[in-house]
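These notes open a run of structures that come right after.
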Structure 1
């Protein structure tokens, strides 16, 4: 599936996604009962949704509990083509989120780091040295108040 083309989802697929957004560990049998499909049909649909890139079923962790004491969003001003810069950012292990934006920043990259020293190293040696990067602004997270992946289906 093309990343620029929204998938056409029928009502059953949307209902399956809604069930998994509530609890990604829910069994196929339980999901099937809730949406009116057999366990086998749900298993097949979920696999198609995963294979097509519509959904991912993953364990979401608390970075602090995993030893990453510092999280930050880095706003990046750049010159030239943005997609190659975004690809280079995405290749950095500590970067977990990259978007090309419109506005005062050309790109945003979220990083998870073990310490302030680790963040400084990523900024100084790995991001600011990328070709096309003109300037960065780092927004350090002080406290996470909300993080959700259950924005529903339309």
Structure 2
């Protein structure tokens, strides 16, 4: 893969993760369907510009996977949380759900990439020290999923 093509691919995935975080947050807060959230993105000038820069197939696969498998994703996270999922900050909850969905659905993506991207999203959108919490939880989720794959 040529360097420019690889950089564009990484950038498209990064923007898709950002949009997925926003979509998951909106879904958590409103309960709106995927279609309603996506239409809202198209109507928002800033988000519609990001859509042009994103890997939208990746975005769609992650968001829809979470919406259809919320109980499974939350059950994977729950053992590693220091409080009930419903008591998490909404951004932290969205980042953890996004990353866990990606870890469960996209095994070809290195776990280090998923954790790093999630920590960066938490730094950008979350509370002051949220990225440390996200990093700790996701490293435990990764270890659990790796051991489950070996079993």
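Annotations
- Here mean projected area of the Cα convex hull in nm² was derived from just one of the structures 1, 2, and that gives 9.4; the source is 2.
- Which of 1, 2 yields 14.4 [mean count of other Cβ atoms within 10 Å over residues 81-88, calculated]: 1
- For 0.7 (distance in nm of label points 7 Å out along Cα→Cβ at positions 89 and 105, calculated) the corresponding structure among 1, 2: 1
- Answer label among 1, 2 for the case where distance in nm of label points 7 Å out along Cα→Cβ at positions 25 and 73, calculated from the coordinates, equals 3.0: 1
- Which entry (1, 2) yields the derived value -26000 for helix-only ellipticity at 222 nm (-39500 (n - 2.57) for each DSSP H run of 4 or more, over all residues; to 500): 2
Values in this text are rule-based calculations from the coordinates and carry no lab data. Since the structure is predicted, the reported quantities are computational estimates derived from the model, not experimental observations. Cβ atoms are built from the backbone, for glycine too; each structure is taken alone.
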